1. I have -7000 for helix-only ellipticity at 222 nm (-39500 (n - 2.57) for each DSSP H run of 4 or more, over all residues; to 500), calculated from one of the structures P, Q. Which structure is it?
2. Tell me which structure, out of P, Q, gives 3.2 once distance in nm of label points 7 Å out along Cα→Cβ at positions 30 and 54 is calculated.
3. Given 26 as the derived value for relative contact order in percent (Cα under 8 Å, 6 or more apart), which of the supplied structures P, Q does it correspond to?
4. If Cα extents along the principal axes in Å comes out at 61, 28, 22 when worked out from the coordinates, which of P, Q was used?
Structure P
Amino acid sequence: MVKARIVERTRPDGTKQYVIQQRHFLFFWHWVDAWVNSGADRCDTFNTFEKAKENLCWFDGTKWTDRVVQEGL
């Protein structure tokens, strides 16, 4: 199942924004702007599609990676 998507939102004045959406955390058949699931800690609206693509990883379930760079001194 797709966890996140980007939608183009056109305002009445013709300006476009790109919004990252996720499936609702309870009503998984509904798509909602990502801030609904994530709170206000991440911006989900961008002025360019490229910026939205760069930030999709924060919402699509991409895992963190850890790498040990030094052990025991």
Structure Q
Amino acid sequence: MKTNHGYDVLESYMIGPGDYLVRIQREGHLHNHVVWRMNEAGACCSGTYLSTEEEAKRSFSIRKESFNV
């Protein structure tokens, strides 16, 4: 699975029909790790930009749990 910008999705979680929480890594950016909301077409909206993989994994986990309530 890829975003519209061509980034590989490292981790995803379906939060609704055609709606996903995704974690990606971008090279060459100050904040290389991103946790985004993405639709099935790969378009991303609201997200969090993070500096480390550990921060991104933690953010993904916290946001994922918020959808499991």
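1. Among P, Q, the structure yielding -7000 for helix-only ellipticity at 222 nm (-39500 (n - 2.57) for each DSSP H run of 4 or more, over all residues; to 500) is Q.
2. Numbers: P: 3.2; Q: 2.2.
So the calculation was done on P.
3. Numbers: P: 29; Q: 26.
Derived from Q, not from the others.
4. Details: P: 61, 28, 22; Q: 32, 24, 17.
It traces back to P.
Computed from the coordinates by the stated procedures, all read-outs in this text should not be read as laboratory data. This structure is a prediction, so every number in the text was calculated from the model and none was measured. Cβ atoms are built from the backbone, for glycine too; each structure is taken alone.
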